[in-house]
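J.: Next up: some structures, all given as structure tokens.
What follows draws every value from the coordinates through simple rules; no lab data is involved. The structure displayed is predicted, hence computed values, not measured ones. Cβ atoms are built from the backbone, for glycine too; each structure is taken alone.
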Structure P
Amino acid sequence: MIKSSNYHTSFSFLDSFDFKLFDKVLFDQEFLQKERIKSLEYFRENSLPTPKVEEWKYFDLGKISKLDFSQSRKIKKEDKNLLINDLPNYGPRVVIINGEFCSNYSNISSLHGKVDFHNFLSSDMPIKQVNLNYIKESLSSNTDSLKSINLAFAKDIFVLVIKEGCILEQPIEFINISKSSGDNVCVNPRLIIISEEKSESTVIETCISYSKNYLWSNHVTDIVLQKNSKLKHCKFQNEGLKTFHTSKTKIKQLTASEYNYYLFNNGSLQSRNEINSELQGSNSVCDISGCYFISEDQHSDILVDVQHLASSCESNQKFYGAADCNAKGVFQGKIHVGEGTLNSKADQISRGIILSNDSQIFAKPELNILAEDVKCTHGVSIGELDEEAIFYLRSRGIPEKEAKEMLIYSFILDTLNEFNSKNIVKIFSELIEREISKKFVLS
């Protein structure tokens, strides 16, 4: 029986569970089948949480619960060509369309010997036992509705391993394209990234959607950083206004690892990005930052939870946003410092610009400090564009719209200041500049 704090749903795809999907994979079939079935059963019993559940207070899954979603269908080759042709190419890439690997459009051959890429349905490469343990941990069913849907209905499972000691100069891009031309469709991409010891790499996730009807893209990404490894992980979410986007990213950091995350959320009707990092090894560093542009009736909810579970760890959270028309932006930032840890440092800041009388921005900082040797700061500021600054720029002959765009750009660019990669800063500063003029009216 579904609890009162959960929505009742009747999704068509629940009746299309594919028991034989992973029958021929090299991975532990019995384990995978068991976990998929447990996930399906969990969702049937619990469905989707309502805002009565504290962590869902600012994001209502009610619109999703009232719609009927089915599984996506195969896309014709000519349609795939149209989807791919106009995309930028930053280097080696993996293309995933509606949760399925597209080998003809992917190219990571230049990284041979430095990375291993596995997709469960067709890969025959062996996997180290230690990495198999991480994968099993990631694929174990749990008490989370969105992860349960994802595991039960993922059409493939993707694993990227950056090999020990390898330093990658070029970013690896994962392009997730979701498309529906008929029914409302639910897509469930599943990605696992393992950075082996002393490796350094950059991964860019790009999320795009094309849909006449409603589309729900439900992403799960699990990441492990082994000792002394470094990973820069960026995400550009640019889906259409008929798309619901839910995403859960979980990071496990071992000793002296360094994780840098950047999110640029520019799309979707409703989006919920959860990032959870566990600093399990001492001397680890975690930097999670980003921005969001929302307009019309868009809703963006970003939840960050950083757990300091070992001594001498450092974390930073920085998210800025701009909201126009009837849009609503939310940032929920949590810092947990575990009992008995020493020399912990954690900073958090959230800022927002409201561009219309009807737009809203909320921030909810949360600190849970169970140790004494701690340096923690947090700050929130929400307001409008500075009229004096606009007047100054206009007095120098700059049109009002352009002046406002310049102020938004300089404001948002601060979120990239601490990202230690010229290439990434260039890519995302150009994306931000381009999208400002497209996104906001600013009249």
Structure Q
Amino acid sequence: MKKTTELILISVLLTGCAAPAAETGESAEPAATQEASEATAKPAETTVPVETPVPAATPDPEFLQESIDQLELTLDPFYNDGDELPQIEDARIVWSIVSGNAVIEDNVIRKTEDSAEYEPIVLTASADGFPLDHSFGNILLLDPYVGYVISYFSERTSEPETMKLAYTYNGVQWFAMNGDRAVLRATVGTGRLRDPAIFRKKDGTFVICATQGYETDAIYLYDSQDLTSFTDQRLMKVNRPPLSEEQAWAPEAFYDRTLDQYVIYWSSVVDEGMFYNLSGDLQYATEPQRLLNPGYVIIDGTIIKCGADYAIVFKDERYPMEDYSTLMSGYSEDGWTDFKEFSQPISQPQSEGPMIMPDLENEGYYVFYDDYTRFRFHALYTPNFRTRYYETVPEEIMTIPLDSPAHSHAIPVTQKEMDRVVNYWH
């Protein structure tokens, strides 16, 4: 036994290793020291900081409301298949359909196979990625416009003071309908139907308004589904106290989708200005309000919406007519009741009855008017009413085969609408 102990001692001294465990099988103490050493050799674990989510930007309520207000002013009541929808400054607008058979692709609205000829549309939008909690209604989606139907009357023919119709595809080449004969005669009131104007109702159909002679307080109104027949002949009193109740000349109208009302505007020399009434049903009108008074007597105003803005062309009715009786234009960035700045004369004296016809092929406008002492039409062209720049349209490119036309008005129509009215009156 002594010899065995000596051998174990020699082995420990020579190898530096622990002696084998005793026969009981228990581990020697130095093993725990080795495990601690291995643990120390392992690299320390790295703690990764948890990123705190950045909260989504909170939309500015004032920004959202301003976007809604601007879009309400900019949106038109009528859009055509393939039209771009409006954008506003300082915000990216993304439109979407709330109701109606339509799609929007790359900011262009289009009809679907299920769309009606006159498809009611409700839109909503986001501004810079923030949803606008607002629906934009009172919008009708139509087929593309292809030309214009033009209403007019004459005084020097066998059918004076009746409504006649013409049409054009390009603005400068006109064609008479019904052989330049009357398509509508007044059978109530004075029977003197003058200055007929066609405008579109909110459902896509049409209304004709016209002057009833000279010294009257009411205007003519007629409904029409397709301009082949005219129904519900009626008189609407528009010149009422505190005004003179004597004149309501050259009435025109348009549908204001923000008010869901029709705006009917007209002139009175006696009352020295242009006035307007509102009507929700085209049967009764509100009391007249002054629309425009530039400081001198005016008549024959015609208004057009240009995006969020409005333009107007009217006649200076001062005397003598050899020096005045010219056309002037105005522009408003604050709605159709706020024309403040006006151009110098844009026509020669003895001009009246202006008609604005947007160029369907380019971004400009024709302004036709009566040369009333020579019983013919002339035309101007402007790229933009803001510029107050007008150039004369050469007479050699114009074809207006009408006998002594006076005070015309043009409404854009689709191919289906054009086919119906032309085929009927031809």
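J.: If you rank structures P, Q by volume of the Cα convex hull per residue in Å³, which sits at the top with the largest value?
T.: Largest one: structure Q.
J.: Let me ask you something else. If relative contact order in percent (Cα under 8 Å, 6 or more apart) is calculated from each of P, Q, which structure is the one that comes out at 12?
T.: Answer by label: Q.
J.: 22.9 is what came out when mean count of other Cβ atoms within 10 Å over residues 155-162 was calculated for one structure; which of P, Q is it?
T.: It was calculated from structure P.
J.: A follow-up question, please. Suppose mean count of other Cβ atoms within 10 Å over residues 59-66 works out to 16.9; of P, Q, which structure was it derived from?
T.: P
J.: Can I ask one more? Check the numbers for distance in nm of label points 7 Å out along Cα→Cβ at positions 299 and 347 across P, Q and tell me which is largest.
T.: When distance in nm of label points 7 Å out along Cα→Cβ at positions 299 and 347 is computed for each of P, Q, structure P gives the biggest number.
J.: Continuing with the same structure: Suppose distance in nm of label points 7 Å out along Cα→Cβ at positions 171 and 363 works out to 2.6; of P, Q, which structure was it derived from?
T.: P
J.: Assuming -4000 is helix-only ellipticity at 222 nm (-39500 (n - 2.57) for each DSSP H run of 4 or more, over all residues; to 500) as calculated from a single structure, say which of P, Q it is.
T.: For helix-only ellipticity at 222 nm (-39500 (n - 2.57) for each DSSP H run of 4 or more, over all residues; to 500), the value -4000 is produced by structure Q.
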